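J.: Below are structures written as structure tokens.
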Structure P
């Protein structure tokens with residue numbers, strides 16, 4: 001029987017000409033699915049948790065802390081999985097343009 005993917009829940013909060021803000025909620029084992037960001041972005045974890053990041057180079061797990069933001073550049077194809085035993089959530093802010 002094939003592995004059934006439990007999808008993370010994405011809630012688009014804001015999208016305009018400059019930014020996209022999305023809240024991601026993950027049950028244990030839930031994942032975003034493979035995707036690629038067309039824009040640089042910032043992630044703001046809302047709770048402590050353990051994330052597994054899968055890329056074409058392999059995968060690794062990272063402990064993340066609530067409120068400890070990090071940034072990534074556009075272009076890397078990846079899948080994010082909640083590798084912890086508790087629900088996990090973060091807000092993702094994609095930067096479409098620098099504005100004026």
Structure Q
């Protein structure tokens with residue numbers, strides 16, 4: 001099943017809001033939920049960063065830096081909006097599917 005971009009944004013923001021994650025770890029978390037490729041999450045992160053919904057910071061790890069993502073106040077507001085959109089959408093779909101029984 002293909003996930004709509006808007007809801008993928010919401011999933012990424014939701015995961016980052018729970019815990020600061022670096023790109024690979026975040027990709028693995030998303031892949032546990034949705035069938036996506038490894039390269040799917042990085043463009044999302046780049047766009048979310050450009051829109052100031054997430055910020056980054058680097059932490060050293062085994063001689064390299066890991067770039068961690070942290071949700072911003074604007075990102076939290078956007079996540080709330082996406083959650084409301086999801087519940088409105090899923091409620092309508094559940095009603096429709098329930099009517100088919």
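Computed from the coordinates by the stated procedures, all read-outs in this text should not be read as laboratory data. Just so we're clear, the structure is a prediction, and the values are computed from it rather than from any experiment. Cβ atoms are built from the backbone, for glycine too; each structure is taken alone.
J.: Comparing relative contact order in percent (Cα under 8 Å, 6 or more apart) across structures P, Q, which is largest?
T.: Top value of relative contact order in percent (Cα under 8 Å, 6 or more apart), among P, Q, belongs to structure P.
J.: Given a value of 0 for helix-only ellipticity at 222 nm (-39500 (n - 2.57) for each DSSP H run of 4 or more, over all residues; to 500), point me to the structure among P, Q it was derived from.
T.: It traces back to P.
J.: Then there is this: A value of 3, 13, 21, 27, 20, 10, 5, 2, 0, 0, 0 was derived for P(r) over Cα pairs in 5 Å bins from 0, in percent; which structure in P, Q was it taken from?
T.: P
J.: So, one more: Between P, Q, which one scores greatest on distance in nm of label points 7 Å out along Cα→Cβ at positions 27 and 91?
T.: Q
J.: State the single structure among P, Q that was used to calculate percent of Cα pairs over 17 Å apart, for residues 35-82 alone, giving 46.
T.: Q
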